[in-house]
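In the part that follows, the structures are each spelled out as C-alpha cells.
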Structure I
Amino acid sequence: MNIPRLRDFIVAMTVLVQRHGRDELAMLREGGRLLAGLIAHDDWLPDACAATHRAHHQEYLLHCDALGRFAVLSLVLAPGQKTPVHDHTVWCLIGVLRGTECIAEYRHEGEGAPMQKTGQHLCRAGSIDVASPTVGDIHVMANEQRDQTAVSIHVYGADIGALMRRTYSVATGEPRALVSGYANRLLPNVWDRALEPRA
C-alpha cells in the first residue's frame with residue numbers, strides 16, 4: 001500500500017487551504033487538480049476504508065485538518081446502493097477511485113413541494129465532480145452497477161461528519177437534520193515513515 005500518496009495529498013491540501021481557504025472557486029479548481037492526481041493511482045487506500053455494508057453506504061474518514069478547515073473521506077457504495085438526497089453546506093470535491101457513480105442533482109422548492117431534479121451524470125473512475133452552495137449543493141449518489149463496488153474520495157471544506165446538514169424527501173421536499181459521522185474509529189496512519197524505503 002502506497003500510503004505516502006495520501007500523505008502528500010493531505011500536505012498539498014493543507015497548503016492550499018492556507019492560501020485560498022476562503023475562496024471557494026479556487027478551492028474547487030486547485031483542489032480538484034490535486035484530487036485528480038491522487039485518484040489517478042489506486043494503490044494507496046487501505047482495504048478497511050473500502051469495505052461495504054450490506055444495508056447502506058459507508059463513509060470512512062481518512063483525514064481531518066486539525067483546525068477543521070477540510071476533511072478527506074472515502075464513500076463506498078455496494079452494488080445497487082445510493083445515498084439519500086442530501087446537502088453539504090460547504091464546498092465539496094468528489095473523485096471516483098473505483099467503479100461508476102451516477103450523480104443526480106436536485107433543487108429544493110420548499111417544504112411541501114417535490115424536489116426538482118435539475119440534472120444527472122455518470123462519473124467513472126478518474127472523474128472529478130464538485131458540489132457547493134454556490135454551484136449546486138443537493139444531490140444523490142448511486143451505484144447502479146450490479147457487480148462492482150463504487151469508491152469515491154471526497155474532500156469537504158469542513159469536518160463534514162460533525163456538521164449539521166439535511167436530507168430531503170424527494171416527494172415532499174421535507175428536510176431532516178443529518179449529522180453523518182464516520183463509519184471508522186481508527187484513521188489510516190499516514191505519518192509513520194519507519195517502514196518506507198530510505199534514500
Structure II
Amino acid sequence: MEIRKARKSDCHAIAELALMAGEGIPAYFWAQSQLPGQTLEAVGALNAASETENFSFRNTHLAIADSAIAGMLLAYRLPEADHDEDLQDYPEFIRPLIELEQCVPGSFYINMLAAYPQYRNQAIGSKLMEFANQLAVDAGCTLLSVEVFAQNTGALRLYQRLGYATLARRQVIPHPCHPYDGEILLLTKQVVANTTV
C-alpha cells in the first residue's frame with residue numbers, strides 16, 4: 001500500500017468515501033444543492049474540487065492498494081481561535097461539532113477517515129492515521145485532533161489504540177441525518193516530531 005496526495009481527478013472517490021465516513025452529515029448538506037437527477041456523489045465531487053474550502057482534494061491523501069483507491073484521510077490545520085465565529089450561523093445539530101473544534105485551535109484536525117468496504121480490516125485506517133502525524137509535523141502543529149460519535153465504537157477503539165485520549169465531549173443533538181444520540185467525543189494526541197512514514 002502507498003499513500004499519495006489526492007488530485008482533482010479523484011474527487012468522485014473522495015465524495016464516495018466522505019458519504020461512508022461522514023455519519024450522514026455530508027449527505028444532509030449536499031442534498032441542499034442537489035439538482036434533479038444529480039447524485040449526492042456528483043454534488044460531493046463538485047465540493048471536493050474546491051481550491052479554498054476545507055473539504056477539498058487539496059486536504060486529502062489517498063491510500064492506494066493494487067493500483068486502486070482503497071481509502072482516504074481528509075485532514076488540515078484548524079485556524080487559531082476565531083472569537084467572531086457565530087454558532088448561530090450553523091444548523092443546531094452541527095453546533096456541538098464546531099464547539100469541539102474550537103477547543104483545539106491550531107491543531108491538525110482529522111476530519112474524515114474512510115476505507116472502501118473491500119479494503120477494511122487491512123490496517124489502512126491505522127496507516128493513514130500514522131501518516132497524519134507527519135502531515136501535522138509538516139503543518140507546524142503540536143497536537144492532532146479528531147471527533148467521533150461515542151456510539152461509533154469501531155472508530156473509537158482505533159483512535160484509542162493509536163494513543164488518542166478524550167479531551168472534551170458534547171451531547172449529540174438528534175437529527176434525522178445521522179443515527180446517533182449520546183455524546184460526541186473530541187480526542188487528541190501529541191504530535192511526535194521527526195517521524196517518517
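Every number in this text was worked out from the coordinates using simple rules, so none of it is lab data. Worth saying up front: this structure is predicted, and the values here are computed from it rather than measured. Cβ atoms are built from the backbone, for glycine too; each structure is taken alone.
For volume of the Cα convex hull per residue in Å³, for residues 100-163 alone, which of I, II scores largest? Please list the in-between numbers first.
Details: I: 127; II: 90.
Max of volume of the Cα convex hull per residue in Å³, for residues 100-163 alone: I.
Comparing distance in nm of label points 7 Å out along Cα→Cβ at positions 12 and 188 across structures I, II, the highest figure comes from II.
To which of I, II does the computed value 25 (relative contact order in percent (Cα under 8 Å, 6 or more apart)) belong? Among I, II, the structure yielding 25 for relative contact order in percent (Cα under 8 Å, 6 or more apart) is I. Looking across I, II, the calculation of helix-only ellipticity at 222 nm (-39500 (n - 2.57) for each DSSP H run of 4 or more, over all residues; to 500) that yields -5500 traces back to I.
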